[in-house]
Structure I
Amino acid sequence: MTPPHDGKEEIIDLPDAETQLAGQGDSGPRVVTFGCRLNIYESEVMKDHASKAGLDDAIIFNTCAVTSEAERQARQAIRRARRENPDAKIIVTGCAAQVNPEAFSKMAEVNQVIGNDLKLKAETWAQPSTERVVVNDIMSVKETARHMISGFESHARAFVQVQNGCDHRCTFCIIPYGRGNSRSVPMGEIVEQVKKLVVSGYNEVVLTGVDITSYGPDLPGAPQLGQMIRRLLALVPELKRLRLSSLDPVEIDDDLWKLIGEEPRFMPHLHLSMQAGDDMILKRMKRRHLRNDLIEVCKKARSLRPDIVFGADIIAGFPTETEEMFQNTLRAVEECDLTFLHVFPYSPRPGTPAAKMPQVDGNIRKARAKMLREAGAKQLEKHLQTLAGKTLPVLMEKGGRGRTEYFSEVDVEGETRTGEMLMVKLQEEGVTAPAIRGTPA
């Protein structure tokens, strides 16, 4: 699981799972966000559009379709919101609404369903349609919408969309049908957005998208992700920290490798879209890497920057997974020396090839997920122990908790402000996951 953000309602078993209620307590519209970091970014765009349009009574649900559980929790939250806000206008959008608009339109609590592309357009909110369902053909979308965000409510770091959609068709994944095909944000617009955020006081920016290593081929000159990042860092020297969302392990380009080895502002923490550590399962998932590719990527990254740490998304109990196949994945956690695991039991998605494959018993899926999480907890504790006694810069979040450059959580004693960077002396003994304690140096 992704560690909590401010105001988080936890979604069980989602990769990059975040739930954020933006605007709670304000007079303006509220946005409830499920799913990935890209959704967090898009929720801020929608909140801004809806606020300017005067939709102060609206509650907007930005849904996730990565698992059936994500949809179930969204429906549950919608019903709760209606009970607590009987006069509010409830609008549902996001990937689940794009893929399955009928399911949400049938809910008596919902006033309107809006598609994933339309949700980001100012005119959607300024000139609202009278139709109950406003969803277009996501595969017809060729460009990303242009947005400028000055800040993120209650967040220490800012998220910037650099890419949307996906051209790959992994057998377990419905997301391409919720997001469309891959398309990139021009470099100039990314630079302008990051400059604006730095001026607003952000010390850390996370570049996000659905498949960010596919960045660039649809743009003039076909730049790659690494080239874009090198230009960004050169043009925004005031930016202190840059992170990336999930990476495809076999699509790291040469410039990105150079950044890993040479650029101190590029954080030594990569999150890999691993999914499994067994070759047969990876082939049945229709992934673009095999087990040894994962090991070699981690080995190469450590040769360039020995202190780098890795996170990974892993699916437990994918269809046809035997005990031996699962053990291959479990061993890969240690062989790759992974630190932050996002583990979730496989959840069949109607309309995907994997849903038609022979399924693993649900109890076995849960048991395997539990074993992976336990392995992840041990790995995290091992990493925290390597930090014991060091003095490191920590970016503060809410409630006295912050993060090192490695994304490790630190509980800092004394008064702190969200978004400030502090040098923190980390405790030397008694270190246990999920966080290490420290005092301002």
Structure II
Amino acid sequence: MLATLIPLFDSSMGVGGYSIFAQTQNFLLRPSFLGAGSLDGAATVIGLDIIESMGMETLVGDRDVFVEVNNISIFSDIASECEAPHDKVVLMIDQTVTPETNYVNRLKELKGEGFKLAIRKLTVPQFEQYREILLLMDYILLNHKKIDISKARIYFSNVYPNIKLVAVNVDSQEDYDTLCEHGGYDLYEGEFFRLPVHNGAKEVAPLKVNYIELLNIVNDPDFDLDKAADIIGRDTALVISLLEMVNRMTVNSGISSVRHAAAMLGQRELKRWINTAVTKELCADRPSEITRLSLLRAKFAENLAPCFQMAGLSSELFLMGLFSVLDIILDKPMAEALELVKVSKMISDALISGKGNLAPVYEFILEYEDASWQEVSRQMVLLNIEMDDVYDAYVKSLQWYRDLFK
């Protein structure tokens, strides 16, 4: 199985929910599944399997999670498959669920069981045809490039006032800002949040300079523990985080100073903690999803190391994932952003030019995030990587992220 979470944002760049996109088979590895075999397991709601195996809190916290159902799985016993709160699960259909009596009645049953409903891939001419189904929907996902939102807003507010509108394929910050300004949509999905906005040269805020100095110290091959501890001591949030970390690892530690706490961790653990904690602080003035993205990429890259025969480079892969959003955090081109921190040439080559030993892992992660399953499957075939190993690496990165914020 392959699965990924794609965030949906509100107009304040807060995360309003997540969509689960999943695939059960590597069709390139097993071509027989492309024919009639592609319907094998179609009666299973894959997203629910993921929620049940990992828990709602691990995946999305208290937000809504959008789960795809098809014209076959919609008739499965979804209520008994789903132990998560039904009002947090949005069952997402498309135009293959037609406005026929059997489908309409089934959607009413699911609504009665507490589930929310969403529909996507409808064209404007289909709106009237799907009237009975739209009356049951909580969300409709619309391609903003093909919809006149001023007309759509009037239409839906008059005819279907309970439906929330979701703009999909929002691929730039400019598009997002324009859509928010014009109004009409409740949620937005697309790549816009992952793209840096460069408005000319910007000075790095003083607090971030402090964090970058700390990153530079600990990423030196043989850094000074005391020097790192002194810089940590300038920031209350980092001091508290460090003490919490040490207290979790030791019993009756009797910590007397920041230097003492740093020494108790040791060089290796302190470096890992600082890279993670400082990245979280650097992201403080960005959407929360940027923090999540950075940390998940870091752990996912590290977990993929054995799959790519790079077990010896797991630390470098972790840093590559962690710093892959540094351009967004600092609002600078990646080349300029990486000049501010000391990273290896392997990491900078992968992030700036997509070259070098680490680049294939970075490319794989980007495709995986986008649920580009055909390209992900192609790379797995070429590199002889097992699907289950990739899924396990992703799940463990989600669990690690959850535990990080306990």
Structure III
Amino acid sequence: MTRAIDHARLKRIFDKPALARLLTRLQTRFERGIDGPSFTLPHPTLDERKAIASLLGRPTGSGRSIRIAITDLEDVIQRGELAPDLRTAVESLRGPLKNLASEKAAEQQAWQAVFDDMEAEINPPGIEAWRDKLRTDGLLKRLAKGDPQAATILLHQALSVIRQLPGQGQTLSTLAANTLGDAHALDNGRPLATLVKRALKQIEPSEGLSDKQEENDREQWASAGILVGGAITSTVLVLNLPVAGESLAGNITAHQHGQPLWLTLRQLVRDPPPWQVDGRTVYICENPAVVAEAADRWGTDCAPLVCTYGQPRAAVNHLLSQLQAAGAGLVYHGDFDWPGISIANGIMRRFAARPWHFDEAAYRQAAAEGKMALTGRPVTAEWDVGLTEAMKEKEIAIPEERLLDMLLKSLRLAKGDS
């Protein structure tokens, strides 16, 4: 005959603050399927010591923990005829016990089904690395707030967006509205935007050079042919870039007649100019004063020149990617200060650019008459360690404009470079 549960006596004996931690430990053991013969209650209070000692009929003790045998608790339940067993007693006091092992297995099976469903579809090329990383890094689970059904929806939506890429210069909001029915579904910070941008990064890895997340996002979408906010405010200053064909940006560039020109990211993405730079050297400077002086002195006789205007923005990086893909050899010069070295590291690393009068010898020559103090944290010039050591030694900052004569001379001599 099954012993009945004496719920009233159970509550009177066990349901008290001093035994709350004891019950919680028991509930956890049963839910996790732990079969050990005993457990330890660490750092017990005096009230807990007294309550457990009274329950088990033993001295209060004074150690840093209390070890409790499961059989002792079973004896209390059995001798007091409180319930058929300890598990039933805990369930009567705390409610139905979970089977955490079973729940975990079911959850794992549900998440496995999410990715199995994705693998069964025809997926865009290069998407495997993205999918495999989502399996292991927990991003999808976090974005879906632990819900496999929500994750499945997110994945299908992300794939529907990725299948539309690369775009042809449409705006991000238009892509979202046409593909998902919500113009804001791909706004920065939305789960779907995070998923798709992760896919873009996996498919076409690139090192962002901007210290602003907004610019990195703008550039990442631009690399997929999508414009954020119209991409009108992200611009790049150029001079005498050779171009052919009938693209809008190409026609504008072809008729600049030796005058500096601002190109927008929108123009570069929507109607990519067919740059005629295969095998040619394209010079990159950091400051617009170099472009202005080159235009004034040489006009149409100046070599192709691009200005980063400080830290490169999305339009700059997109243009340099286009030029590199078109076969240009890129060379760079910037300010001899620590931020300038940092910018140069990124450009040389990402676009395989070479230094242009931007080495130890050029620095030492300019520093001999320099007066501006070099401040800030040193940055290693990855292409010339000697330059870093020289800058530490001299502690002189050299603005790019101080080397104008040297730079302009090389720009003139390079006319017709092929």
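What follows draws every value from the coordinates through simple rules; no lab data is involved. Bear in mind that the values here come from a model prediction, so they are computed numbers and not experimental data. Cβ atoms are built from the backbone, for glycine too; each structure is taken alone.
A value of 1.57 was derived for Cα Rg over 2.2 N^0.38 Å; which structure in I, II, III was it taken from?
Working through the options, I get structure III.
When FRET efficiency 1/(1 + (r/R0)^6) of positions 175 and 319 (r between Cβ atoms, R0 = 25 Å, to 0.05) is computed for each of I, II, III, which one produces 0.90?
I
For which of I, II, III does mean count of other Cβ atoms within 10 Å over residues 263-270, calculated from the coordinates, equal 18.5?
It must be structure I, since only it matches.
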